[in-house]
Structure I
């Protein structure tokens, strides 16, 4: 399934807004996440840096036509998370904003949902 850089960025930001931020109960942390997503949406340099990384390009499956085949990475992530369980992402404490670390857990269903956001599917 080939997608563009724009589809990837738009899908990721919409997923974070709709599926991640909405579930955060700590208001300062929620606001910090919203600011980060807004910066990703509105500052092309941030996204550009992601797509300049050779490892990221290889993982995302970059094609010669400047599109990305996300099928292999999403399938691999879904399989690993189904087999080994949720993937925790720990966000360290943010001084003056959110004084304790937060852990976000992602499941294989989250990968399917993110993929749908990227390819424009209905979730």
Structure II
């Protein structure tokens, strides 16, 4: 059973109890009814240090890591699939940078972003 926090509106006392999720109220010591509170999750923020030597925070670095992963996945997996699908014209693929012509005038599909190649 989950643990819920109940508060009394009459005496402002607070108590935590393990109860069934269908229970919305509980009796208070003062004789009034205590109502169940919603959990407060919005105030939680992760700020633990990932690397204690460089002192980089998890929240700041994680956004950049996820952005790079999405970019790598796009160029390594999705771009070759879109090029091989036959849906897009050569002009569109050249314009978007998915393909390019090499020195031998052959059409090559990019697997990395143009700025990294």
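No lab work stands behind these numbers, since they all come straight from the coordinates. Not measured: the values here are computed from a predicted model. Cβ atoms are built from the backbone, for glycine too; each structure is taken alone.
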Exercise. Of structures I, II, which gives 11.4, 30 when Rg and Dmax of the Cα atoms in Å, for residues 38-77 alone is computed from the coordinates?
Worked result: I
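Supply the structure label, taken from I, II, corresponding to helix-only ellipticity at 222 nm (-39500 (n - 2.57) for each DSSP H run of 4 or more, over all residues; to 500) with the calculated value -7500.
Working: I: -17000; II: -7500.
Computed on structure II.
Suppose you compute FRET efficiency 1/(1 + (r/R0)^6) of positions 14 and 70 (r between Cβ atoms, R0 = 41 Å, to 0.05) for every structure in I, II: which one lands on 0.40?
II
For which of I, II does P(r) over Cα pairs in 5 Å bins from 0, in percent, calculated from the coordinates, equal 2, 9, 12, 10, 7, 6, 6, 7, 8, 7, 6, 6, 6, 4, 3, 1, 1, 0? All intermediate terms of the calculation are to be shown ahead of the outcome.
Working: I: 2, 10, 17, 20, 23, 16, 8, 3, 1, 0; II: 2, 9, 12, 10, 7, 6, 6, 7, 8, 7, 6, 6, 6, 4, 3, 1, 1, 0.
Value 2, 9, 12, 10, 7, 6, 6, 7, 8, 7, 6, 6, 6, 4, 3, 1, 1, 0 for P(r) over Cα pairs in 5 Å bins from 0, in percent corresponds to II out of I, II.
Work out which structure the value 17.5 belongs to, where mean count of other Cβ atoms within 10 Å over residues 6-13 was derived from one of I, II. Could you put the intermediate results ahead of the total?
Details: I: 17.5; II: 13.8.
Derived from the structure labelled I.
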Problem set entry | distance in nm of label points 7 Å out along Cα→Cβ at positions 54 and 94 - highest-scoring structure of I, II | II
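One of I, II was used to compute FRET efficiency 1/(1 + (r/R0)^6) of positions 22 and 102 (r between Cβ atoms, R0 = 25 Å, to 0.05), and the result was 0.95. Which label is that?
Details: I: 0.95; II: 0.00.
Value 0.95 for FRET efficiency 1/(1 + (r/R0)^6) of positions 22 and 102 (r between Cβ atoms, R0 = 25 Å, to 0.05) corresponds to I out of I, II.
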Seminar exercise, completed: Candidates I, II; relative contact order in percent (Cα under 8 Å, 6 or more apart) computed = 15; producing structure is II
